[in-house]
Every structure is written in structure tokens, then in C-alpha cells.
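> Next up, some structures in C-alpha cells.
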Structure 1
Amino acid sequence: MTSKEQSQNEASSTATPMSLDEVRAYMGERFAESMSIHDLAQLTGHSPNYFGEAFKKAYGHSVNDYLTELRIRHAKKLLRDSDLYMHEVARKVGYSDEFYFSRKFKKVVGISPSAYSRDAHKRVAVTSSAAIGNLLALGVIPVAAPLDPKWSPYYHYYYQDLIKVRIGSSGPDMSMEEESFRKLLAARPDVLIVEHDHDDDVRKRLMISGIECVRMGATKWQEQLRQIAEVLDKQELCEQWIHTYESRAAHARESISHSAWDDLFVTLRISGAQIYLYSNRGIRDVLFQDLLLQTIPELKEQCNVPITLEQLLHMNPDRMLLLIWPDADTRKFWLSLQHHTKWKGLNAVKNGHMYVIPSNPWFEYSAIAVNRILEETSLMLTGKNPAPSPIPVHGVTWEIPL
């Protein structure tokens, strides 16, 4: 009995048909095996046509596209992290024909597997969490970055074993502790991505060390990404990421329209004993530009304005997103606020449409961060994730989704 037949027999022996989520997980575990939409439909007890349509409606992409995404994602990891020959990589991800694999890879990624393998080893360092997020969107893991379990928990959790050199974040004047600077030089990056201009001394030391310095000068994350992509020759991957994000946003916008389209949204920040109307670049871009959620004019731009409870009650939003500062005084105020009669009288509170959101990723502005904000917003409002794979794939096997 072949492994494929054994897998199908194991799956078909279950007492009940598989759900779509279970089939999707099954594909994730056995993507290297031969499988057709007919095989997968059998696992659900439905016809191939019904199964294919239901899968695309649930996840926003076809069965074959998802299988290809799984295979190409793992092929990228093998090309980056192993010394396997091309035909071995192809076979390990489910392609018996090396040349067909190469054509499929180039169609999806934009460059050939051999070119990807060569470029994947380019050494790039960054000095901020936002720069990590933009670099990862281009499929590049930095050789040095400010990785910290408190200030960048997402990247620390998923990338701590892959980012070998940890340096401190640079300030607005590109100041950096001497120890961090020495670590940076020891990492031997070819390119250093920064958010701010640096002083003459730093510039001279970088130049002497042969490190090209790239400043993310653009204000929109798409242009920041394009700026970096041009330096790293990753333009096709960059446009693919942006296109995929826009497709996800459109899909999420349509899903949200069925349940919350006419609702008034307000985003707030609570710090100390004060409530603020709050909107940063990520909140503005994702919630009020990409998802077109209804809000007040002030929140359609960056905003951090004190507001009284009486003013908030007069506004009376249908849904509220809250960023709560983690210090002790703020927590005491927040605990007491929830018992206030006016707070309990807000529509969002009465209807259970109040969402406490974390600083990470909501304070970060990068390609990865806005994508995560989109995912979290969609999950909060619809229970559906617009991403083609669970958030944890942003760890060792993270890749640009299709």
C-alpha cells in the first residue's frame, strides 16, 4: 500500500467526515504527498465542486492555490536553510519533476529557486522593530536586530533562534550604545536599514566597515517597503506582498460589511486617569482607510486628544477599540472606569462590542504589523482570519502568503 493510500484510508476511517478546518490542517501536515481536490473532497463527504467552492469561500483562495502556497513556502525554507540539491528540494515538497517545480516556483515567487537560494543569504541588519517587519515581508531575516521579549515580543518569540545578533534600538539621532555598535559590526551586514539619519561619526564608521546604510524615509509602509526592496532587488516580492495585502483587505472588508458596516467605531487610549481619542498610522491605514470602518473625522488622521467620559457618551460609539497603558495607575483607573454608570451606558459596552487591543502590533508601523492588525480586526469583528495560514507560520516557516 502506498503512503498516499494509507493516508487516505486513515482519514476515511474516522467516524465523521472532516470539517474544512480539519482538511486544511491535513493538507498542512501532508503537503508533500500527492493529493487532488477529489481526494480531499472525499474526506469531507462532499462532491469536489461543492468542496472546492466551500473552501474558497471560507479561506479566500482555492484548494490548489493553498497547496501550492504550502509547498513553495517549505521549498523556500529548504533553499535558505539547507544544502540540498534542487531535485531533492522539489521531491521533499511534493514535486517529482525538478523543472516543473522550478517553473512553478518562479511563477509564484518571481525569481528562480537558484536565484532565491543565492539572494536569501544576503546579510541585512536593522535598528528597529518596524524595520524587522518590513524586511521579513520581503522574505529576508536580518542578521542583527533589536530583539526584546518586552518591546518586540512577536519577533522575539518566532525569530529568536534565527536572528543571532541582538542589538539595541537606535534613537532619533541614530545614537546607539557602543556595545550594540560593536555587535552590529561583528555581524558583518552588507546593508543596515535605519529609520533616522545618523551623525557623522556613525556614518564614517559604517562606511569604513563597508556597510551600506538605507534610511526608511517614506511615511507610508508601502513606500517604505518599496524603498527597501529596491536596495535588495526584491521588487517583485514587494509588489506581491502589497497586492496580497490589498486582496486580504478587500476580502475582510466584504466580510465585515455583513455585521458592522454601519457601526460607528472609536479607538481610544487610556493612560493614567485620562481617556484619549487615539489613532496612529497603523490604525488609520487599516481600520479607516483599508477597511473603511465608520468613525469620527478626528480619527481618520493621526490623533491623540484627551476626551471626557461625558464627551464619549455624547458620541456613543457602537464599537470601541481600547489601548490600555500597562502601568499600575492606569490599571486602577481602568478597573474603576468599568463600574462607572456613564461608561456602562455606552452602546459599545452594553452590546459587548468593546475590544481591548495590545500595543503589539497596534503601535508598530510596518508591512508585517499592518497585516497583523488586519488579521486581528477581522477576527474580532467576524471570527474569520483573512490570512491563508495561522499566525504561528510567521516563525521558522514564515513566508509571503499567496
Structure 2
Amino acid sequence: MSTNVPNPAKTGTASSLWGLAILPVLLLGAVLAYLVATGGGLKGLSGLPVEQLNIGRITLPERGVITMQVVNDSPQTMTIPQVMVDDAFWNFTADPPGPIPRLGSTTITIPYPWVEGEAHSITLLSTLGATFTATIPVATLTPQLSGSLFARFGLVGLYVGLVPVLLGMLWYPWMRRLSGRAMNFILSLTVGLLVYLAIGTWLDAQEFAVGLPAFWQGTPAITLIAVLTVGVLLAISGKRNADEQPLGLSYRIATGIGLHNLGEGLAIGAAFAMGEGALGTFLILGFTLHNITEGIGIVAPLVKRNPGLKQFFLLALIAGGPAILGTWIGGFAFNPVLSTVFLAIGLGAIVQVVWEVGQLVVRNTARLGLPVAGWSNFGGFTAGVALMYFTAFMVKF
């Protein structure tokens, strides 16, 4: 009969190992405590504290009322004792009231008789005299959630996302009749489309990140999330069945495009929420024209096999459906943090798909006995970028 008796030598070795691992952490904690307590010996040179305030979304929920979300981006607590609207001091309430802790937020409500269609300027003053200004470019009631408006915003997302993607996928029967060389041209065109979408998604994420408090570190956060997304997708791609690759690749293309279209929906919903109806209409027209080319990229890997109508509909739903969700969020509950995160994930997904489609182009080119950097592949890539660039003229006016 044998019993498992702990080896004292091994136990002692494990304890020593953990002790060596924890010792630097304990010493670092002591150093940080000293710096906090003494200011590193430079407290006398610190001067006045720097105050920073991030002004988030401004809404006009009803006539004569302005609300705004603010976040204390300073290294210390700060207080907002006064508010000016159009260069006049005005009463206000804060929820929660009192000083705003570091990284804390509050909602400021101002009873002010704003005028429909006019611009208004709001300035917040801190106890140290710092001023933080925001502008309402066009005053109009912020859309409130209702069944009718919810349905109308959903239809806008449908027109922008799902409909053009489905129309683009109607080129599938024609694509199946193309020669191998012509099909490689289409795949290279798909790479061009996706590269353009990756650049656009990066710029859209940067635009949303500008509105974030500084502690979110917008650009590094976008880069990190995108890189992690690429890594996760590459790790998953190594375990897939080769027989499922074409359909799986189409689904990943649709997912990346869908996250990009989420950003388009956010832009449209936010434009209507801010009262910029003309801009919202131009965005609808521009994105609808722009997105029809996305259907080509989604079905390009499937020309050698027909997965069935159900799969085509699911692919279109994944690619175009997020535009509906984005329009709802942008119009009723815009959140720059979530918007930035989703677009960063979309950027990573698109980059990973560019890698996969690029590999497919290389394999097909080798099978045809053509050079990878030949005119056919280069022409397809250029055509894809050009299609996205020129159809974006309706959006970037």
C-alpha cells in the first residue's frame, strides 16, 4: 500500500518560486506609495492642477430643456459651479450633484428656451476658471423612442445595408460563368474592396474615438482591439475543415462588412438625431450606392459551389443587418465607446479576411501559371479600390 507524501524539497522550492515572483510587486507597491505621499519630492513645483472635461452627447428631449453628458477627464475631482448658454449665465441641475470625481460622469440639465433650427453655444465653467465649450449646430428635438420612429429608422437601415448587398449578390449567376482568369480578377477586385473598407473603418473608428475621454486612449485602443481580433480569427482559421473553407470565407467577409456597415448606420442615425436631415438623406443615397459592390465580394469565393438560397440570405443578413442596428443606436442611444469597439473589431475582421482572400488569389494564380504580381491581379485590385472610392463621392461631399 502506497501513500502520496509531499516532498519537502519540492514544496520549499515552490514557496521560494512564488516568493521571488511576489517580491518585485511588493517593492513596486512601496515605491508607488512613496511617490503618492511625497510627489517624488516635487510637490512644490506642481503648480495648479490641470482640469479637463469631456462633453459627450447633448440632447434636446423637450422644448426648453437641454441635457448633456460630461466626464471628468482630470487627474483630480472638479466642480462645475456655473453654466453659460449663448454668453448668458443660466441655472442648471446636475445628476448626481456636487463635485465630479476623477473619471466620474454627471448629467447636466439646463432649462433654456432654445430656438428650433438655430445654433446654440454652451460653456461650462469650473471652480478654477477653466472653460469647456460645446455647440449645438442645429437645435431640434432629439428623437424619442416610439414604435413608428423605430420602424422608420429600421427601414432606413434596411435600404442602406440589406437591400444593396442583396442586389450586389445578384451578380452571382453571371460570375459562375466566368473563366478561371476572369474569376481571379474578381477575387483581386474583392481584395481591393476590402482594403478600402479597412481604411474607411479605421477612419470611422478614429472619428468616434475623438469624442472619447482621454483615459480611453482611442487610437491605441483601436489598434490593440484590431490586432487581437486578427490574432483570434487567424487562430480559429487554423482549425477549420478545408471543405468548408469557401462558405466560411464568405461568412467572414460578410461579418467584416457587417461591422463596417454598423458604423454607417451609426452615422446616419446620429445625423438625423442632431437634426441634420439633409446630411442624413445624402448618407442614405451614398451608402446605398456604395454598398452594392459589397455583395460581389461576399459571393466571390462561392463561384465553384452553390450553397443554396438560405446561405445567401444569411450572408446578406450578416453583412447588411448591422446597418439597421447601427441606425437605431445612432438615432436613440449613441454610445461612442461601444461604437469605437465595434468598428475596431470590424477593422481586425476585415484585415484577416484580406489575408485569406489574398492567399486564395495567390493559389489560383499559381494554378493558372500566371505571375502573382501580374496585370490581371493588379487590375482587379485597382478596380475594387476605384469602385469603392468613386461610389463614396455621394457620402464624402
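A short reminder: the numbers here are calculations on the coordinates, not readings from a lab. Predicted, not measured: the structure shown is a model, and the values here were computed from it. Cβ atoms are built from the backbone, for glycine too; each structure is taken alone.
> Here mean count of other Cβ atoms within 10 Å over residues 17-24 was calculated and came to 15.6; which of the structures 1, 2 was it taken from?
Values: 1: 15.6; 2: 9.5.
Corresponding structure: 1.
> Quick one: helix-only ellipticity at 222 nm (-39500 (n - 2.57) for each DSSP H run of 4 or more, over all residues; to 500) came out at -19500 when computed from one of 1, 2, so which one is it?
2
> Compute relative contact order in percent (Cα under 8 Å, 6 or more apart) for each of 1, 2 and report the one that scores greatest. Present the calculation step by step, with values, prior to reporting the outcome.
Working: 1: 14; 2: 21.
Sorting by relative contact order in percent (Cα under 8 Å, 6 or more apart) in descending order puts 2 first.
> To test your reading of the models, identify which of 1, 2 gives 97 for volume of the Cα convex hull per residue in Å³, for residues 257-376 alone when calculated. Mind showing how you got there, number by number?
Values: 1: 97; 2: 121.
Derived from 1, not from the others.
> Right, another one. State the single structure among 1, 2 that was used to calculate percent of Cα pairs over 31 Å apart, giving 53. Mind showing how you got there, number by number?
On the way: 1: 47; 2: 53.
Here the read-out was taken from 2.
> Can you tell which of 1, 2 yields 3.8 when distance in nm of label points 7 Å out along Cα→Cβ at positions 209 and 305 is derived from it?
Working: 1: 4.5; 2: 3.8.
It traces back to 2.
> If we compute mean count of other Cβ atoms within 10 Å over residues 89-96 for structures 1, 2, which one ends up with the highest value? Please report the intermediate quantities before stating the final value.
Details: 1: 18.6; 2: 13.0.
Sorting by mean count of other Cβ atoms within 10 Å over residues 89-96 in descending order puts 1 first.
> Ranked by distance in nm of label points 7 Å out along Cα→Cβ at positions 177 and 353, which of 1, 2 sits at the highest value? All intermediate terms of the calculation are to be shown ahead of the outcome.
On the way: 1: 4.7; 2: 2.7.
Comparing 1, 2, the top value of distance in nm of label points 7 Å out along Cα→Cβ at positions 177 and 353 belongs to 1.
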